[in-house]
1. Tell me which structure, out of 1, 2, gives 17.6 once mean count of other Cβ atoms within 10 Å over residues 30-37 is calculated.
2. Out of 1, 2, which one gives 3.9 for distance in nm of label points 7 Å out along Cα→Cβ at positions 54 and 78 as computed from the coordinates?
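No value in this document is a laboratory result; all are computed from the given coordinates. Note that the structure is a prediction, hence the values are computed from the model and not measured. Cβ atoms are built from the backbone, for glycine too; each structure is taken alone.
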Structure 1
Amino acid sequence: MNNPTNYHVINHPLLMEKLCCLMNAQTNPPDFRRLIHEMSFLLTYEALRDWVTEETEISTPNGPAVIPKLNNYPTIVSILRAGNGMLAGVIEALPLARVGHIGIYRDRDLDSTVEYFLRLPEDIQGDSVLLLDPIIATGDTMCASVSRLRKFGVGDIRVLTILASKSGLQKLNATDDSVSVWGLRLEESLNQSGHLAPGPGDVSARFFNAS
């Protein structure tokens with residue numbers, strides 16, 4: 001299978017070192033949370049590398065200067081519950097951003113996705129969105145979340161993740177090929193539980209220290 005064209009692989013050495021610790025089965029919950037936080041901040045930095053800026057004149061202690069700054073902030077949307085593990089790191093990078101939440105899970109018995117929570121900022125139509133989920137496995141939850149956001153007329157969607165499967169990204173690309181994904185690594189396969197293999201296991205369980 002060819003690599004999905006919508007996936008931007010970030011292979012910075014510092015992020016790779018953090019990924020190595022994150023995937024280690026011996027990493028304890030406090031360190032796991034810290035790593036997710038740090039990686040999310042750095043992912044935001046990379047995903048906004050080409051973001052539009054505007055020249056802004058300011059007064060410095062030694063005279064005026066013109067400095068580029070963001071001309072608008074994306075809206076952050078977290079896919080519950082694992083996406084909330086990334087939220088603090090992304091907000092640290094974008095402290096003025098608005099935040100929304102989508103609760104969607106894949107029901108294996110129904111072989112379908114189920115939405116159980118939705119709270120988005122008002123007037124989200126036209127907003128650029130950073131959509132957060134640390135793992136894209138089957139891709140079903142991500143596809144459902146993107147489709148739900150499209151019903152609100154959002155603009156550009158950039159997904160921040162840490163690890164993804166090729167099959168999940170192919171499914172996302174087939175659902176909406178305008179969505180770009182920023183992450184660290186692709187995995188070839190999923191295990192019987194629908195988790196990436198290899199991978200960090202159940203990210204929500206490890207982050208919240210609960211099943």
Structure 2
Amino acid sequence: MKAIEIKHPLIEHKIGIMRNKKTGTKEFRELASEVAMFLCYEALRDAKTSDIQIETPLAKTTVKRVNEDDYAFVPILRAGMGMSDGITRIIPNAKIGVIGLYRNEETLEPVRYYYKVPKDIVNREVILLDPMLATGGSACDAIKMLKEDGVKKIKFLCLIAAPEGIKKLEETYPDVQIYCAKIDDHLNEIGYIVPGLVDAGDRIFGIK
């Protein structure tokens with residue numbers, strides 16, 4: 001499955017503000033949450049609904065309802081947490097798991113340090129969250145852990161993706177659909193996406 005880049009003027013506008021090095025922590029954090037909502041909207045386009053009988057102030061009627069128990073959102077720590085607030089505004093009762101990974105700055109390989117997901121994760125569609133898909137190492141490692149737990153359907157949501165990361169993820173896990181707000185040009189010599197956002201986690205949490 002080819003990566004889906006969400007084309008929308010509001011996304012372009014918000015990503016443009018996030019790219020600006022002068023954008024402060026509060027605004028950057030809010031924008032990450034807002035763009036995540038757009039991504040979730042697109043990723044759940046194929047969500048199954050069931051008919052529910054309700055009563056409006058005027059009459060009884062049949063409405064469509066998404067079963068929120070069908071989903072689990074799993075941010076990759078720590079940057080992925082910056083997307084979870086926007087996601088849970090759309091599916092507020094969905095279960096949240098957490099995968100802790102960080103990148104070794106010398107080898108660029110992911111190192112895992114935490115893994116906690118809902119007990120019934122195997123019965124849910126997992127929406128994996130990470131703002132940046134750079135080398136693809138962290139995403140592939142997280143997906144491997146989920147598949148080892150028996151998860152059958154996984155979607156990956158990110159704000160910015162590099163062609164190198166998309167290629168690695170598509171080749172390693174062709175069944176995982178990628179949704180991103182923007183596909184950028186390339187990775188630089190130290191593994192950062194260009195033009196990118198620099199380190200999204202640092203900017204979300206105000207570390208730098």
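1. On the way: 1: 17.6; 2: 21.4.
This value belongs to structure 1.
2. Details: 1: 3.0; 2: 3.9.
Matching structure: 2.
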